[in-house]
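What follows is a group of structures, each given as structure tokens.
Just so it is clear, none of the values below were taken in a lab; they were calculated from the coordinates. Not measured: the values here are computed from a predicted model.
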Structure I
Amino acid sequence: MANEFWKYGLAAGLGLAVGAIGATLLSRGGIDLKKVAATLMSHGMDLKDKATIIVDTAKENVDDIAAEARHEQAQRKAAAQS
């Protein structure tokens, strides 16, 4: 129990320290927030593009599998009727 207290206390303390440093840098103009935001957004757009490619590829694979399954089903039905 005491071990968890120290772990959460340390995490909270580090979060406060990072927040204080960030607030100080922003107030002194040490960070160009617009540039940082633009960079983060451009990386987010790159991730979105990669995710879109992965989803499209997966969709094509599922469509191919479904088409093959329909073809096999049609063949079985034709064989059963013969």
Structure II
Amino acid sequence: MARGRNPWILVVLMILGGLAGSVAGRILSPTFPFLDNMLTAGLAPGVLDLQFMTVTFGFSLSIGPLTLLGFLLGYLVYRNT
């Protein structure tokens, strides 16, 4: 990583790229069905109940072809700035 670059900018750009790619995939999937192929991975929700507070942990990630392309474009934008 080059000196002086903020890694949070990379995180934000990759999230925005992934979001844009997911939206584009949803819009284009009726016309191009192969764009609807999603790989889903994650952790099932786990609950910690402390009587006065309940905390739920977990996440899932669904990645399609255009989501990966969005991640790549976000990374390339980061590298070229």
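Structural remarks
- When Rg and Dmax of the Cα atoms in Å is computed for each of I, II, the one that comes out at 27.5, 84 is I.
- Given -34000 for helix-only ellipticity at 222 nm (-39500 (n - 2.57) for each DSSP H run of 4 or more, over all residues; to 500), calculated: source structure among I, II: I
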